[in-house]
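What follows is a set of structures for review.
Read the figures in this text as sums done on the coordinates, not as results from a lab. Note that this is a predicted model, so its numbers are computed, not measured. Cβ atoms are built from the backbone, for glycine too; each structure is taken alone.
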Structure I
Amino acid sequence: MLKLADRVKQTSVTTGTGDIIFNATIPSFQSFAEAIGDGNSTYYAIETYTKFEIGIGTYHSSNDSLSRDTVIISSDGTSQISLEGVSTIFVTYPSSKHVILDDAGFSRSFEPTYAGVKFPDGTTQSTAGGGGGDDGGGSNNRAFTSINSTITLPITANVVFITSLASDIEVTLPFASSMEGKTISFKFKSDQNKCTILSQTLDEIDNDSSHVIQYKNESISCFSDGDDWYIL
């Protein structure tokens, strides 16, 4: 896991281009062992009197060392510098890895290898597609799903087609608090039976606990203000 931490700085008397073996922690700073931890990687910088190196390294507690896995830039281009004497090593945040606001106020990275956005659940997204339209996602592409049985919708629900029904079904909306500012649209494509749209406990749909759709090609959109659902 990649970790960053504040005020992490140590010295080393390692020579050559191998792993850094730490010597001492600078007063008022943390050690890599304390701040980064065994098996975790971080952005590092190495300083000597005449050389520097910035890269990605992994801390190993077994010998109190930092491997020099990837060199981003150094005084030798993109190669590991050969160390001699006393070096200073600290945690840094390379400019090429920053995500910042540009001069137009948009969040972006200027790194050519910028791949996209990674979310807390581990999923990634490299384009703006898949969440947009009037659900606030910022794109005209809206994800859709088809259902024909009773279900509780996930918070990713966007456009829901209700297809041929063998019997009446119930569809429960997510909690309004988890969908603030978002819209779920329903299209009834069946020519028989009905679908009852239900709200979660304590939520309402236009001051009621449910709404029925049952006519072929009937459609509604439910909008959440964070407290309740409203039919648009």
Structure II
Amino acid sequence: MFVFDPMYFVFVAPAMLLALYAQAKVKSTYHAAAALPAPAGFTGAQVAERILGAGGLAGVHVEQGQGFLSDHYDPTERVLRLSPDVYAGRSLAAFGIAAHEAGHALQHAQGYAPLKMRNGLVSLASVGGGLSWIVLGIGAVMASAQLLLAGIVLFSATVAFQLVNLPVELDASRRARTQLLDLGLVGPQEDREVGRVLSAAALTYIAATLSAALTLLYYVFQYMAVSNRDDS
């Protein structure tokens, strides 16, 4: 009976360590940049509105959300929700995060193909990801190659989502820095600080992608081991 497999941690440990480092890096970089007032003197909400306005997206609303770093763009409602510290903040950290989320709105308006793919995978990854752990767990306990294969297929939706999500997030950060510079909201020196915040955030997406890929690889390894045992 399957109880504990140390090979799981051999596969996934690198991603776990990167995720822990990324979380610490995001917090430290954010707090450092949050202490740096932006010379332009705007709030994060005003920065987002300026970027949206320059992109002809007057129909996208900027609202204050709740929670720490809960910032996101909702394409279904065309609403950009900023966490309180970002919405009202006047720091370089607030500028960078607000501009990043506005970058997603620009992607949506311009029909950015990877964003379309990501939005199409959201439901599939959510359902498939949830079911996959149940199927994979039962398959591992029962040493069933068929169940492991079914779980692998379901979990593949999560991996596909992460693989598509990574370039979407990196592109939003690229757009953010370009817009901040082009609109004169930051100068070259401030851009470097904004870049540090966005690069730290990118590490979390890289860690999530790596974790999903390595987890899938582990279960493929499990499937092959069970299949070989059944054939012998």
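Okay, here's what the table says:
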| read-out | value |
| --- | --- |
| Of the structures I, II, the one that 13.6 was derived from, the read-out being mean count of other Cβ atoms within 10 Å over residues 144-151 | I |
| Source structure (of I, II) for relative contact order in percent (Cα under 8 Å, 6 or more apart), computed value 27 | II |
| Highest-scoring label, criterion being distance in nm of label points 7 Å out along Cα→Cβ at positions 16 and 176, among I, II | I |
| Which of I, II leads on FRET efficiency 1/(1 + (r/R0)^6) of positions 184 and 216 (r between Cβ atoms, R0 = 30 Å, to 0.05), largest value | I |
| Structure from which 38, 15, 10 was derived, semi-axes √(5λ) of the Cα gyration tensor in Å, for residues 88-207 alone, options I, II | II |
| Parent structure of the calculated result 4.3, given that distance in nm of label points 7 Å out along Cα→Cβ at positions 24 and 112 is the read-out and I, II the choices | I |
| Per volume of the Cα convex hull per residue in Å³, the highest-valued of structures I, II | I |
| Label whose coordinates, when helix-only ellipticity at 222 nm (-39500 (n - 2.57) for each DSSP H run of 4 or more, over all residues; to 500) is calculated, return -26500 (choices I, II) | II |
| Identity of the structure behind 17.5 (criterion: mean count of other Cβ atoms within 10 Å over residues 64-71, calculated), options I, II | I |
| Read-out semi-axes √(5λ) of the Cα gyration tensor in Å, for residues 8-119 alone, computed value 27, 16, 13, structure in I, II | I |
